[in-house]
1. If distance in nm of label points 7 Å out along Cα→Cβ at positions 32 and 168 is computed to be 1.6, which of I, II is the source?
2. If Cα extents along the principal axes in Å is calculated from each of I, II, which structure is the one that comes out at 60, 34, 29?
3. With relative contact order in percent (Cα under 8 Å, 6 or more apart) computed per structure, which member of I, II shows the largest figure?
4. Could you figure out which one of I, II the value -0.45, -0.76, -0.99, -1.06 for log10 I(q)/I(0) by the Debye sum over Cα atoms at q = 0.12, 0.16, 0.19, 0.20 Å⁻¹, for residues 16-127 alone was computed from?
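Laboratory data are not the source of any read-out in this text; all were calculated from the coordinates shown. Computed from a prediction, not measured in an experiment: that's the story for all the values here. Cβ atoms are built from the backbone, for glycine too; each structure is taken alone.
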Structure I
Amino acid sequence: MITTLGLDADDTLWHNETIFRLTHERFCDLLAPYAARDDLLSRLSAVERRNLSLYGYGVKGFTLSMIETTMELTDGQAASSVIREILAAGRDMLAHPVEALPEVEATLAVLSERYRLVLITKGDLLHQEQKLAASGLGDLFAAVEIVSEKDRATYERVFDRHGTGAAQAVMCGNSMRSDILPAIEAGAYAAHVPYVVTWEHEMADAPVDNPRFAELPSIADLPDWIAKIS
């Protein structure tokens with residue numbers, strides 16, 4: 001019997017990665033005199049990965065990584081106007097309107113009547129709280145967990161704290177690496193709802209033969225699938 005449903009936030013409930021992609025293009029245009037687009041994005045990706053353990057996930061860490069990449073490329077000689085533009089890009093991302101994905105609100109309204117909903121998301125605490133408030137979805141959740149990383153221990157702890165254990169829980173999200181694989185490892189069911197684009201750091205192979213896994217075309221398919229496994 002399923003009692004608890006964990007839901008990812010970014011790119012599961014609202015748009016996020018597309019905003020990062022737009023900023024990538026803005027960054028490439030700004031740094032075009034110093035590096036070709038592919039080389040620049042490769043350098044930025046390497047810096048981001050290196051900094052995850054220091055800055056965590058989210059816009060603020062991404063902005064610092066853009067600045068660090070710029071300083072590496074220019075040997076510390078980047079014009080102050082370039083740094084100002086990068087900081088402006090970061091502020092624009094933080095202020096970007098929250099746009100819920102199709103069918104999210106109606107689906108969560110149905111699910112909240114049947115299960116205990118728990119938002120489980122990575123990222124900057126303040127920004128994630130702001131996005132949840134702006135989304136208008138906050139009242140549908142019984143609990144919110146903003147974590148530094150999503151791994152087996154995280155899901156075991158969250159589903160024990162807010163539910164009846166991982167064995168009676170479902171996790172739904174767009175990231176195979178963060179939302180699906182560690183949730184299944186913890187003993188939960190997991191539903192993958194792909195987003196139009198995925199950050200390379202969140203990609204992994206799907207556990208296609210695992211009976212606790214499902215690939216769903218839309219979040220609107222989630223209620224029927226949970227009813228079947230229940």
Structure II
Amino acid sequence: MAPLQYLEWFEDNITWFEDVDVAELQQDVPNCPGWTVQEVLNHLSYGLGLGYPAALSQPPDADDKHVFDDVARPEIYAVGGEAQKVFAQNMRECLATFRTTDPERPVWTYAGPGVAQFWFRRAAVETTLHLLDVQEALGGQSEPIAQERVIEGIDETIEFALPMATRMVGEPSTGLTVSAPDVDLHLDIGHQPSAATISGPAQDVLTALWGRSPWRVQVSGTEEVAAEWLALIERAFAGR
């Protein structure tokens with residue numbers, strides 16, 4: 001996917017969140033335990049809206065312990081309509097920063113030295129995952145995502161999130177096969193032979209790989225292995 005497509009996708013997600021009814025901000029979000037919709041907005045507003053531009057300003061070899069030291073988080077977060085206004089301001093400024101940044105510029109990334117486009121894609125995927133979380137919280141089910149975006153989300157998960165998660169908390173002792181027939185996806189992950197398979201529509205595979213539950217994928221083989229893999233990213237990224 002081209003850099004501008006990531007930014008269009010990111011902007012679509014920002015607009016969707018801006019249009020959430022203020023009356024629904026106090027709704028609990030089961031996929032983000034302990035959070036309401038408002039807290040999802042604040043998480044994105046500061047962690048992404050302020051955090052990702054801060055990362056863009058760092059050289060490729062920056063010390064990852066201090067990349068986000070200058071990101072200012074308030075002692076008390078805004079609530080209600082004000083939280084939505086802060087979200088819109090922070091996220092739109094983040095988008096503007098992306099638009100004036102060369103996507104090939106060398107920068108620090110979660111995965112180590114990389115280029116700015118990493119953050120464009122990361123922003124699009126991260127906001128998509130939380131958009132689906134909020135849609136389910138408000139309406140009981142998520143809306144379909146464009147197929148090319150789902151494929152890109154899975155690609156980012158396999159290329160970045162899973163390797164990072166295994167570096168942080170270790171890899172399960174056996175591998176996992178991932179199958180999404182609607183996008184002709186079939187791959188084995190892990191360094192050991194597969195002991196389980198998850199299969200389903202690509203959008204359900206994407207959310208399952210990020211530990212969202214209840215899973216909407218079919219599991220065959222050793223269910224404990226599938227459960228260990230499907231909790232991996234959620235466990236590794238907790239608190240980040």
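1. II
2. Going label by label, the one that fits is I.
3. Looking at the calculated values, the largest one is I.
4. II
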